[in-house]
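Alright, structures below, take your time with them.
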Structure 1
């Protein structure tokens, strides 16, 4: 099946919209093929501010209808306690919030941006998709991440080369309680590294310290700027460490 056929069969749907490359292309394709769609962005403590700005920009450029749904997932102990299945509980809470609002708006079908490259067995959130009968057109149509980036570039979407960005909660070790303070420290610290030109990195919490994970190509730059990075990040962490195992290029 191709996306054109999918939207011919499903001409009205809500889209769980994150502002990332996948959901951005899904929204573009839905509009391109004439579907009646509305994008819903759930704004919670796990999403950095730039994700919302990217979502607003993309929706504006496409002329798409987008609604922002505030949701404090930290009020759910199954999420804030950070158990192994946190992602499942979080995804279910987010999708349930969207479905409730979308149903009131007249949308009986919810779509998400999962693609054919996503490992279903290794993604706890996929269980929530199945339980709530959320459909994933990109995956159903066999579109991989690489293909989506290529098609997005052809379509002129600025998200075509946007790096994958897992939520802020993934920086906190499983089993360690998630707090607004830890999330804010992560966001501020990562914003700082972004401002220095670093890309595709993570700053993970490790016993109260910052463990920086970089691409191999960025390590010399980090070493050269070690003093200023250390000075800035010590505002949020007890100490700062550079992980010598490089992140994969993305």
Structure 2
């Protein structure tokens, strides 16, 4: 699904150049659950923007489904973000005085989906995200943080994307609620979704199956997650 080939990203300003990524290379297969971890300023957010087709590298190649993303037009990039990638952010980004169902249906409005189909797909996405059906018609500002994040996950799922990008999705949640959200991602991965989780917390990264650690714009480690390794040992 994903291949990064010697990706470099350089930001230029009046103060000079800032090198955010320095020759980053890796592959992610369909159905993987990968955590990209690094401290603030490590380049992980820059990498996420490139993986999400929100930015392009200064040099190197980013291939999504064997296609070079840098060669797409702005309209083609918008279609990729709309149809192939689901985004989940730390801040939820829900409309506050709008029902849960309408928040999830919103991306389908821009895809010219009929109202009946929008409602059906939104309810399915909410169910897949582990959201309680009794809360479908609640306003989003009546929800807990964990519930809001599940709505955000459902909204990311509603267009049936092949890739889900989650940027610090537990950053505004307490640890218990965060674990519930991470379990939701694990279940979605078990259903065959490809998930890339961006985080600076090691214990969060270990919920994935593979961990790519980045520091000063370079990959310093690429390994199986400890939890996955332990699970395999138990099975053996």
- Message: If mean count of other Cβ atoms within 10 Å over residues 97-104 computes to 19.5, which of 1, 2 did it come from?
- Response: 2
- Among 1, 2, structure where percent of Cα pairs over 21 Å apart as derived comes to 61: 1
- For the read-out distance in nm of label points 7 Å out along Cα→Cβ at positions 57 and 201, a value of 2.0 was computed from one structure; give its label from 1, 2. 1
- Item | Winner on distance in nm of label points 7 Å out along Cα→Cβ at positions 1 and 153 once structures 1, 2 are ranked, highest first | 1
- mean count of other Cβ atoms within 10 Å over residues 73-80: greatest across 1, 2 for structure 1
- Message: Please compute relative contact order in percent (Cα under 8 Å, 6 or more apart) for structures 1, 2 and give me the label with the greatest value.
- Response: 2
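Where a number appears in this text, it was derived from the coordinates with a stated rule and is not lab data. Being a predicted model, the structure only gives us computed values, none of them experimental. Cβ atoms are built from the backbone, for glycine too; each structure is taken alone.
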